[in-house]
Structures are given as C-alpha cells and as structure tokens.
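As structure tokens, here come the structures.
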Structure 1
Amino acid sequence: MDERLAAVDKALRDKQAELLEAGKDQAKIDEIGDAIVALREERQNILTEAAMNTELIERLDDLATFLDEQTEAITEYSEAMVRRLIAKITVYDEKLTVEFKSGLEIDVDA
C-alpha cells in the first residue's frame with residue numbers, strides 16, 4: 001500500500017510539473033488536468049482501502065481478544081456472545097449464511 005501511494009504521489013508531482021511547463025497549450029493543460037484528477041481519485045481510493053483494512057484488523061483483534069477471555073468451553077447458547085460476534089444470519093432454502101462482525105462469512109447446510 002505504501003509503495004502504491006508513493007507511486008501515485010510521484011506521478012502527481014510529475015503531472016503538476018508538466019502542467020507548469022504546458023504554457024498556453026489548452027489541449028495539453030486539459031489532458032494533464034484530467035490525469036491529475038484521476039491520480040487524486042486513485043490516491044483517495046488507496047487511502048480508503050487502507051482505512052478499511054485497518055478497521056478489519058481491529059475487528060479481528062477484538063474478536064480474538066474476546067475469545068481468549070472465554071475461560072470455559074462454550075456448551076450452550078449465549079445471547080451475549082451471539083450479539084458480540086455475529087452481524088447477521090441469512091436464511092436460504094438450502095443453507096444459512098452466518099456473517100461475523102469481523103467480516104468472515106460461513107455457510108451452514110440446512
């Protein structure tokens with residue numbers, strides 16, 4: 001991710017330098033401007049992806065910590081645990097899909 005961000009930042013600097021050298025060539029200015037806008041969007045997408053990855057890692061760490069704190073084997077239904085671990089359960093004719101808050105999904109045959 002850092003390498004991708006550095007490459008986009010370098011490309012942005014290069015395009016900005018080209019823009020300064022474009023003079024009064026409006027077609028070239030428009031072309032460079034479009035490239036700069038695209039690079040800025042790409043940079044924002046990289047930052048958004050990194051933030052999502054960080055959030056996922058934090059959720060997985062929280063889940064691991066919670067499970068490590070459980071001192072006994074889970075032998076019966078626990079409302080508190082379900083609310084803490086599971087985001088949603090989708091029921092289909094042939095299966096159930098359990099989506100954990102960590103983002104992990106598991107299919108269970110019905």
Structure 2
Amino acid sequence: MVYKKVFLFVLIMLFGICTGCKNYDSRAESINKITTKNKPQRIISLNISSDEILLDLVDKHRIIALSTNSADEQISSVVPKAKAIKVKLDLRTNVEKIYALKPD
C-alpha cells in the first residue's frame with residue numbers, strides 16, 4: 001500500500017516537472033503588432049474605464065467623444081474633465097454615428 005502511494009506521488013511530481021518546463025515563445029506576441037505613422041488625433045472612447053485613462057493621458061482637443069457614463073457623478077471620477085467634451089456616446093451607439101465623427 002505504501003509503495004502505491006509513493007509511486008503515485010513520484011508519478012505526479014514527474015508529470016508536473018515535465019509540463020512545467022515548457023519554453024515560452026515571445027515571437028507570437030510581436031506578430032499582431034499594429035503600428036501607425038502618426039498619433040491618433042480624433043479619439044472616441046465608449047467605456048468609462050478608458051474615459052478616465054484617456055482624459056489623463058491625452059490632450060482634450062484630441063478627444064471627440066466619451067461614453068455617457070463619464071458625466072455621471074455617481075460612477076465617474078472625471079466629471080469636471082468630461083464636461084469639456086461635448087459629444088457623449090453609449091455602447092449601443094450605431095456604427096454610422098461613430099463613423100460620422102471620423103475618428104482615427
């Protein structure tokens with residue numbers, strides 16, 4: 001009985017060691033890289049999380065629209081900054097309205 005437990009333990013350890021020694025190929029991440037010539041100048045954000053980050057990272061003149069939640073004082077921490085952006089869009093906004101704003 002003891003031998004079976006020891007054998008099972010050794011087998012599990014070998015299995016863990018063999019599967020844990022996998023090489024990681026970092027080239028797979030670089031295949032899907034997107035590059036642009038210029039920085040985006042007309043930016044739209046449809047998510048409150050990206051609104052908050054975007055308003056701190058980018059000049060407000062480059063932002064053409066934010067999510068409707070950015071102006072909600074109950075859930076947004078950037079209401080004063082968001083008031084400077086006039087256009088507010090919902091996640092359910094149709095693609096034609098977004099395309100009409102001509103984002104980058």
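Kindly point out which one of 1, 2 the value -22500 was derived from, the read-out being helix-only ellipticity at 222 nm (-39500 (n - 2.57) for each DSSP H run of 4 or more, over all residues; to 500).
1
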Mean count of other Cβ atoms within 10 Å over residues 41-48 gets 13.4 when computed on, of labels 1, 2, structure 1
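With distance in nm of label points 7 Å out along Cα→Cβ at positions 57 and 81 as the yardstick, tell me which of 1, 2 scores highest. Walk me through the numbers on the way to the answer.
Details: 1: 2.9; 2: 1.1.
Structure 1 gives the largest value of distance in nm of label points 7 Å out along Cα→Cβ at positions 57 and 81 among 1, 2.
Taking relative contact order in percent (Cα under 8 Å, 6 or more apart) as the criterion, which structure among 1, 2 has the greatest value? Walk me through the numbers on the way to the answer.
Details: 1: 17; 2: 24.
Largest one: structure 2.
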For 4.8 (distance in nm of label points 7 Å out along Cα→Cβ at positions 9 and 33, calculated) the corresponding structure among 1, 2:
2
Given a value of 74, 39, 27 for Cα extents along the principal axes in Å, point me to the structure among 1, 2 it was derived from.
2
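Given a value of 12.1 for mean count of other Cβ atoms within 10 Å over residues 1-8, calculated from one of 1, 2, which structure does it belong to? It would help to have the intermediate numbers written out before the result.
Details: 1: 12.1; 2: 8.1.
Answer for the origin of the read-out: 1.
Coordinate-derived values only; no laboratory data. Everything numeric here is computed off the predicted structure, so don't read it as measured data. Cβ atoms are built from the backbone, for glycine too; each structure is taken alone.
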